[in-house]
Every structure is written in C-alpha cells, then in structure tokens.
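Each structure below is given as structure tokens.
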Structure P
Amino acid sequence: MQPINYVSCLDNMYQSQGFPAYRWSKFDSSPWTLFDKPLDQARIALISSAGIFKDDQAPFDPWAVNDLSYREIPIETPFEQLKLHHNYFDHRDAVTDLNCVFPVHRLQELAQSEFIGSVAPMTITLGMGRLYKRTALQEQTTPELIELIRKQNTDAVLLVAA
C-alpha cells in the first residue's frame, strides 16, 4: 500500500471546490525538548479536538468558523454526562466508545497500572474546524491552555486530533 500524501490530497479537494490554496503553517524554529522524566513518574494531561463538552456546558457550534473556545472537563466526569458536537470527522466509532477521541479511560488505566505516574485532573477539549485565525490561536488560546496545563503540574500532554 502506498502512503497517502494527506496535505496534497486535502489541498486538491478544496481547490477543486473553488477554495484558494491553503497556506499551511510552517514552524522552522519550534524548540525541541527531550522528555527525560520516567513515564511512571509523569503526570499526563489530555487535550482533544473532538468537540466534547459536558451536558451543563455550552455546546461547540459544529458550523462555527474561527471558534477559539475550549471546555475544561474534570477527568472523573462520567461519559454519560458528555456530548460531542463536531462536523469534521465520522462520529460512528466515537459514539460507540468515546475513548477513540477522548481517551480518558485509557489514561486512567495506564495510571492504575503505574505505566504513567498520574493523569491531570482537568482535560481540555476544543471544537476545531474551519480555523483560519492561526495567529489568534497562537497568541490567545494557546497561552491560556499552557497556563491551565501548568497549573496542574503536568509533565506532558497527550494531544488527540479528531
């Protein structure tokens, strides 16, 4: 099987629909930091872009453009209290098992088995899609998320793109 050049395929699909070529972000100067803490001593946080929210929170607008909002969800929230609003991926597997896009239970199992030290008490979810304000994401939302992660004494973050 040949690899799929995802970026070119996506760009070609949208250009065939009349959209201009997408200007992909390039980060030539992103710092690389080795992770030298043993995983069995590390606290891991979860950030998912699956549009998950608690039933007492405002839902993500699945048709929104440039939605830079996020939801904080306590790690112990029962899945029965969670909902998913997102238009940019097939939900069938996520509806069957939310861990596909929001792997809370898997992280808890890793902590219980002492493979990781612990799981951060608060998860973060986003409803990404049609996000064209990359500068706003970098300068507004990302610093807020970093602060939320730091307040939990987190050593690493599992990013789950939906």
Structure Q
Amino acid sequence: MKIILVSDTHTNSSVLKTVREKFPDADRYIHCGDILVSPDKAEGFTTVRGNLDGADYYPMELSFTAGSLRILIKHGHDLFVGAAPDYGAVARYARKNGYDAVFFGHSHTYYDGTVNGIRLLNPGSLWKSRDGSPRTFMVVTIEDGVIKAEKKNAIELL
C-alpha cells in the first residue's frame, strides 16, 4: 500500500491537486487536518479536522487497517498544545485505543519515530514549516506489517 501523507495546507488546495498529479499511483491520499477547504476542494484526500477546520466537514479522527496494523489519523491538537508535540501523549492515546501507528499533524514539523512501541508519523506542513526546514510531506509504504516513510520536500512538487 502506498500512501501520500500531508498536513496543514491552510487553504492551499492547489498543492493537493499537484500532489495527486505527481503521485497518481498512490493507493490513498491522507490529510491530517488544518486543510481549511470544503471536501469538494480536498481532491480525493481522506481528511480529519484540525483545530482551524470547521466542525461541519471532517471528523476528529479516522482509522483504517493495513494488514494486521491498525492506524489512527488525527490532527493532534487535542493531544498536545502549541507547536511542541508531546509524542508520549500521542503514543499513550494510540495504545489506550488499540492502534499500532498514528498519522498526525498540527506541529508543522516533520517527525518519524516510534514511542513506546507506537509508530508516529507527522508529515510536517505543506503550508509553512515551524522549524525552519522546507515544507514537507511523506510517501508512506506499508508492506507485510512494516511501515516505511520517505520524507519529501515540497520543492519536488514544483
């Protein structure tokens, strides 16, 4: 399974279209919130609600299975405050609810790590980075119960 994982595009729906055009072979396109556009402009992305998104369009969280893995999609703003993510809180929430991995956003910083046995992936932001790095997203592959994430620079979309 190949997944394009993005977050925090903040009204920039044209970048979503570009992502889909550049990666037409993806099985899924996932947006981790703060999209700030209606679903008709979400260009086929499965999307969760960020702290800036209206309550009418998107759910607070979604989940899916990939083989034996249970994966949670969340923005993360309800699990930590501000730009500094609390990875332990994200992992505790996932473990408590029976997930193996969490795809999340909110911090506008890229993260790929494992905390207390829970795989945590944050693609960063396609709008504005908060750590001085380029705007980023992820290409995630899941095969035989193994999650691999590849960091992509938004410059590659141009």
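A few notes on this one:
- Set P, Q, criterion FRET efficiency 1/(1 + (r/R0)^6) of positions 8 and 64 (r between Cβ atoms, R0 = 30 Å, to 0.05): the highest-scoring structure is Q.
- Which entry (P, Q) yields the derived value 1.18 for Cα Rg over 2.2 N^0.38 Å, for residues 32-79 alone: Q
- For mean projected area of the Cα convex hull in nm², for residues 48-119 alone computed as 4.9, the structure of P, Q it came from: Q
- Among candidates P, Q, the computation of Cα extents along the principal axes in Å that gave 50, 40, 39 used structure P.
- Which of P, Q yields 37 [relative contact order in percent (Cα under 8 Å, 6 or more apart), calculated]: P
- Looking at mean count of other Cβ atoms within 10 Å over residues 24-31 for structures P, Q, the greatest value goes to Q.
- Which entry (P, Q) yields the derived value -3500 for helix-only ellipticity at 222 nm (-39500 (n - 2.57) for each DSSP H run of 4 or more, over all residues; to 500): Q
Bear in mind that the values in this text are calculations on the coordinates, not laboratory data. Small disclaimer: the values here were computed from a predicted structure and weren't measured. Cβ atoms are built from the backbone, for glycine too; each structure is taken alone.
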